[in-house]
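Student: Listed after this line are the structures, all set down as C-alpha cells.
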Structure I
Amino acid sequence: MTRPTLLFLALLAGLFARGQNPFGITPQRSDQPGACTHFEAAFAQKPREIQFRAVADAQNTLYFEVSDPAWFNSLFPTDDFGISVDLVTKDRYACEQNPPEPSFPRGQVLRPVYGDQLRRTLKPAAGESYRVRIGKVPDGYRGMEVEYNLLFLRGSTLCRYQSFFELQAYSWDLLDMGMYLDSLTYRTQLSALEDTDRFTLRYKTLTFTVPFEKNKAEYAPEDLRPLYDSLRLTDFNIRRIDIRAYASVEGDAGRNLELQNQRAQSMVRALQSFQQPSIETSVSTAENWVEFLEDLKNTEYANLRPLPQAEIKAALNGGAAARLEPILSRHRKAVVTLELERKDRYRDQTVAQLVTLFNQAIGEDALEKASELQASIFERLKSGEAPVETLSDLEMPRQQKYVPFFNKNSAFRYLMDERNMLIAFNELESLDHLTPEDPKIQYNLAALKLKLWRYNAQPIADGEVKKNIEALRRLGIAENLVQRMLINYHIVRSEYLMRQRDYAGKDASVQYIAEHYTQAPLRDYDYLSLAQYMAYYANLEEAVTLVEPRMRRIEVSENLLFYYLNLTLVDRSLTQDPDYRTIMLNAIGKNPERFCRLFNPIPNGGVTFQLLENPYLRETYCENCTSPKP
C-alpha cells in the first residue's frame, strides 16, 4: 500500500435485506445493545495515518491490506470478530435502468473469516503493508467491473459496512522557492498553459480576454494589430499561444464548439502573421456553463440552475435566450495566454563565440553587456546546445563586483539539474565572505540548505535551517517569500516527525501550514501541492478548505479542479448543492473524458463507481458520460 494513495471510507446509510447473502449476516438490531461497541471504539481511536483496504491480486485472491499490524490484531481480539466482502458490480448503476435503492448487500457476500485465522495468517507484504487472505473472487465475475466492500462482523451481526474511494495521487514537493539570478527565477514553475515542468529566464506570460462578436467567425491581422501593439510585442517573439474558446450555452452544442474552434484558429493565424518564428499553439473549446450558472443566480431565471443541461437549452431556445442576451454575450470569448521570449540580439552567435564575447566584456569592465551575454549563454545551455560545464569557461576575478555573475552561475547550475544542489551550495558559501550580507546569496543559500535538509544530503540541524530563513527578513527579503520558506520548513519537519511517529509534533507543523499558507504567494500548482500534502497526512478537511475558493473560476487549472473533485465527491451535503454541479460542469468543460473516468472501478483508475449511489452524481454522470458527444 503506497503512502501517496489515500483510501478513505464512506458508511452506507439505510441497510435493507437484499442481494446475495447466504451466510445470514444482518445489521445490528435494537435488541443487541453493545454488540458493536468494540468496532466503534477501534475505529474512533484509529490514528488517521493507518490505512487499510480490500484488494485482489492477479489470481483474483482477495486480501485485507493494512499499514499497522498491531491495530489490525486489535480489531479481532476473539474468534467471534471477523470480516467478509461484498462484491459489487458496475452494472448495478446502468443509466438505462432505474437508480438503485440503498441495499444490503449491494452485490454478493463471500464467506466470512474470523479472529484466530485472521491474526494467524497476517503476513508482511510490499512496502510497509501487511495482508491477510479473506476470500476468492468467483469465476463468474471475470471480465466484469467489480469492487470490494468490507463487512466488519461480530458473529453474524454486521457492525460496519465500508466502501473505499481512491484519490488520484499527484506528485507533491516543497513549494517552489526559486533562486535569485537577476530576479527570482523558478525551476519547477508549472506553465499556465499545461502541467509540465519548466523554468523561465527571459520569458514572460500575458493572459487577456477577447470577446467574440455574435456572428463573427474570422479575425484578420488588422483586428488584432492594436492588441499586438498595446502589448509592445516588438521586443518579444511569441513562443506559444494557448486559446481557451468559450461558447454561450444556448443553441446546438456541436455547432457552438465548431464555431468557437473556427474563431480561435483564425486568431492564431492573425497573431502568427506578425512574426517569422513559428508559434506553438494549443486550442480548446467548451460551452461556458460555469459563468452562465453563476450569472443566473440573481435573475428571474434562477430556477433553471438545477435543471439538466438539455432542459436549460430547451428553455433558452423557447425565448429566454433573447432576454438573457446581455448575460450570454459575456460568455462568448477567448481567454488567450501568450508565452513571450525576449528577442536575443546574440541569437546568431555560437556558444563558443558567446563565451569569448563574455570574457572580453568582463575584461573591458562592460558589466551590463556581460550580464546580457551571460543570460544568452544560459538560454543556449537550457536548450541543450552545450553542456552546463561550459560555465567553467566564463572567466571572472573573485572580486566583490563580480559576485552577481558567480551567484547566477551557481543558481543556474542548480536550476538546470537538482543533482548540482550541493555543488551550487558550496560555491555560494565560498562567496559569503566577499558579500556576507548580500540578500540574493543569502536567499539562495537558505533555499538550498532547506532542500539539502529535506534530502538528508548532509548533516543540517533543524534549528539552523529555521534561523537562516528568519534572518532573511533583516536583509529586506519580502515577508511573503519568508513565509513560503517557513511553510517548506514545516513540510520537511513534519516528514521527519512522521518517521519518528511523533504524530503530535507532525500535527503542529501541519497546523502551522494551514494557518499561514495565505501569507505566501501561491499559484494553482502550489495549491495542488499543498492540498496533496494535507491529504497525504489525512487532513482532508484542510485540503478542501485550501482549494475550494478557486473552484468556480473558469480559468482554474485542470489538475487542481479534478483534485478537488477527488476530495469532495463523497460528501453528499456538497454534491446536492447547485454550486457543486457548476464545479462539475467546469470539469466536464475542461476534460469530459477525465471526468467520466472518475466513476471507473478503483482498479481501472477511478475514484469508485459506487459514487453513483448518489442521485446527484448519477444524474450528471448519465447526462454527460453515456450519450454520444458531438
Structure II
Amino acid sequence: MKTPTCFALMGLLILFSCKSKEEKTRMPKQYTIEQLYKNLSIWGSNFNRDETRVLVNSNQTGIFNVYELNIADTTLAPLTKSTKESFYAIDYLYGSNKFLYSSDQGGNENSHIYLMKKGDTLTRDLTPWPNSNNSFYGWSDDKKSMYVLSNKRDAKFFDLWKLDTTKWVPVLFYRNDSNLNISGVSRSEKFIALTRSITTDKNEMYVFNRATKKMIRISNDNEAQWGPQAFEKNDKYFYYTTNDSSEFSYLVKYDLEIGQKTKVYEDKWDVGGMGLSENEKYRLIFVNEDGKNKIVIQDHQTGQPVSIPTIKDGDILGAQFSLSEKNLLLTVGSSTSPQNLYAYNMENKTLKRLTSSLNSEIDENDLAKAEVVRFKSFDGKEIPAIYYKPLQAGKDNKVGALVWVHGGPGGQSRIGFSNGIQYLVNHGYAVLAVNNRGSSGYGRTFYKMDNKDHGYGDLKDCVWAKKWLAQQDYIDSSAIGIYGGSYGGCMVLNALCSYPDEFKAGVDLFGVANWMRTLKSIPPYWESFKKALYEEMGDPYSADSVLLKATSPLYNYQKINKPLIVFQGANDVRVLKVESDEIVEGVKKNGVPVEYVVFADEGHGFQKKENQITTSKRTLEFLDKYLKTKEQK
C-alpha cells in the first residue's frame, strides 16, 4: 500500500513534469521561406581517382549544378553553370579530368547523359537519341566502358547498352523484348540480373547467363518481392533481398554454381538494399527502420560489424566507399537540418565534415524535430505517421494542422528534412505525415491492404489521422486541412469529395483527378510495370473502370465545398496538366474558392528553388486565409 509520502512525491513529480512540459512551449524565431530555401540540398556521387575530391550536386544557384568538393579545405568549385535545367552529377570519367552528368528538358523525364571536361564550357551528349530516356548503369570492371539503360530502340522497353570511353560508340549489350527490368551486371559480364513485375506485391527474378544463354529462375511461385543487389567479382555468389515467407525483406546469398540459398542478414524491418565495396572488403546494408534509415557496415568475408563514429543529432542516410576502400563518403541529415557530407578515413579513423547545408541565419533549435507516432484507424488498425509539432503549440496557444499524404501508391513518409514542412510548422501549423495502409516499410500485409481499395481504407486512415490531431489539446480542431502530391494529391481531392465536412481546406500538388485517363496515359517506358499497376489500382479497360470512376475526384467534384489550392507542372508526363485543369474548372462551378498555380518549366515534382519557394509561400498564404480561425489570426 502506498503511503501518503509516496502520494505527495508522485504529486510533485507530476507537477514538475507538467511544468517542464509547459516550459518547452515557446515562440520560436520565425523564418521567411527565402531564408529556409537558402539551405542547400547537396549530395555526393563519388571520389576522384586520388580521393582528394568529391563530385557533388548542389542547388545553391537555385537549380542543381555539378560541383567539385575539395576534401582538404572543403571548398566547392562549380563545374557547370546551368541557369535553366538542373544538372545531376553521375561520376568522374576514370583516369581523366572529365565527368558525367544527366539532365532532362523542363521535367519531361527524357534524361540524357553528358560528358564535360573540368574548366571547359563545351559538353557532349553521349545519348543523343530523340525522345529517349537514358540512365547511367555503372562501369565495366576495367573502367573503360559504361553501361546505359535506354529505351531508344523501343519506347516501351529499356535495353542495356555498352559504350566505350574513347569513341563512345553504343553496342547493344542486352536486348529487352520481354517486359523485364535489368537489375544488375556481374563484374565479368557473364551474368545479368533481371526481374519481371507481376503485381506490386509479387515479381519474378532471374539471372541470365550470357555465355550459355540460359535463364536461371531464382524466385518461386510464392507471392513475394525479389530485389537483385550484387554479384561477387568471382561470379560465385549473387546477393538479393526478398520477403519470401516473411513480413519483411531480408538479404540472401545465392551460390551460382550449385543454386544454394543462404540467409545472410535480417532485421525486424525491411532490408532495403546492399552493396559491395570495390575489392569486396566491406558490404553496406541499408535498413528501413520505422521510417528512418539505418546503415550496417560489415566485413564482407566474416560478416562481422565494422564500426564508424556516431554523428551527434545526425542520421546516416547514405554511404559510399572509395575505389581504394580507404575512404567512406557519408551523407548525414536529420529532421532539423538538410543533409551534409562527411568523409571518414577507414585507416586512421578520422571523420571530417565537408559541408554546412543549413543557412547560418537559422537556429536549428527553432525548428521542429520529427517523431514517429501511431494512431488507431476506423477498424482498429494501428497507423504509423511522422509528426511535426510547432514549438509554440500549447493549451493556451492552439494551432492549426495538416494531414500530409505522401505520393505513391506505395510510398512512405520518412524522417528527414523538408524546407516546406519546416516553414509551415515554424509558422504555427502541426504536420502529421500519414503512412496510411498500403505504404511501404511496414511489412507485406500492411503494404497490400489498399489493393483495389484506393479511396476507401487508405482515405479513412487520413480521416482518422485528422481525428487524432483534433484530440490533441493544443490543436484547434476546427482548423485542420489536408495536403498531398501525386497520389497524395488525389487523396486530398477525394477527402474533400467523400468527407466534405472533415477538412477545412485542401492543398493539391499535381494530384490524379481521373484515374481512367491517368492509367491509360502512363509513359510508354512504364510498360514493364503497367500490368502490376493495373493489378493494384484496377484495369481501366475492364470492369474495374466502375471502381476507378467512383474514386476519381473529377466525377465527384460537385461535393467539394471547402477552399482548394492546386499546383501543377506543365510538362508532367505522369499526371497530365489536363487533370488539374479540369478539377479546378469543376470546383469553381461550386462557388468554392480555388487557386491554381502552373509552372511552365516543371514536370512531376518541382526542382527549381524559385518554384519551390512560390509553392510554399502560396500554401502558407492560402492556409492563413482559409484555415486559421479568428482567434489564431
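Where a number appears in this text, it was derived from the coordinates with a stated rule and is not lab data. Everything numeric here is computed off the predicted structure, so don't read it as measured data.
Student: Comparing I, II, where is mean projected area of the Cα convex hull in nm², for residues 328-399 alone highest?
Tutor: Looking at the calculated values, the largest one is II.
Student: Compare mean projected area of the Cα convex hull in nm² across structures I, II and report the one with the greatest value.
Tutor: Largest calculated value belongs to I.
Student: For relative contact order in percent (Cα under 8 Å, 6 or more apart), which of the structures I, II scores highest? Write down the numbers at each step before the final one.
Tutor: On the way: I: 14; II: 10.
Comparing I, II, the top value of relative contact order in percent (Cα under 8 Å, 6 or more apart) belongs to I.
Student: For P(r) over Cα pairs in 10 Å bins from 0, in percent, for residues 456-535 alone, the calculated result is 17, 41, 25, 12, 4, so let me know which of I, II that is.
Tutor: Traced to structure II.
Student: Which structure, out of I, II, was Rg and Dmax of the Cα atoms in Å, for residues 248-295 alone derived from, given a value of 12.2, 37?
Tutor: II
Student: Of the structures labelled I, II, one was used to calculate helix-only ellipticity at 222 nm (-39500 (n - 2.57) for each DSSP H run of 4 or more, over all residues; to 500), giving -12000. Name it.
Tutor: I
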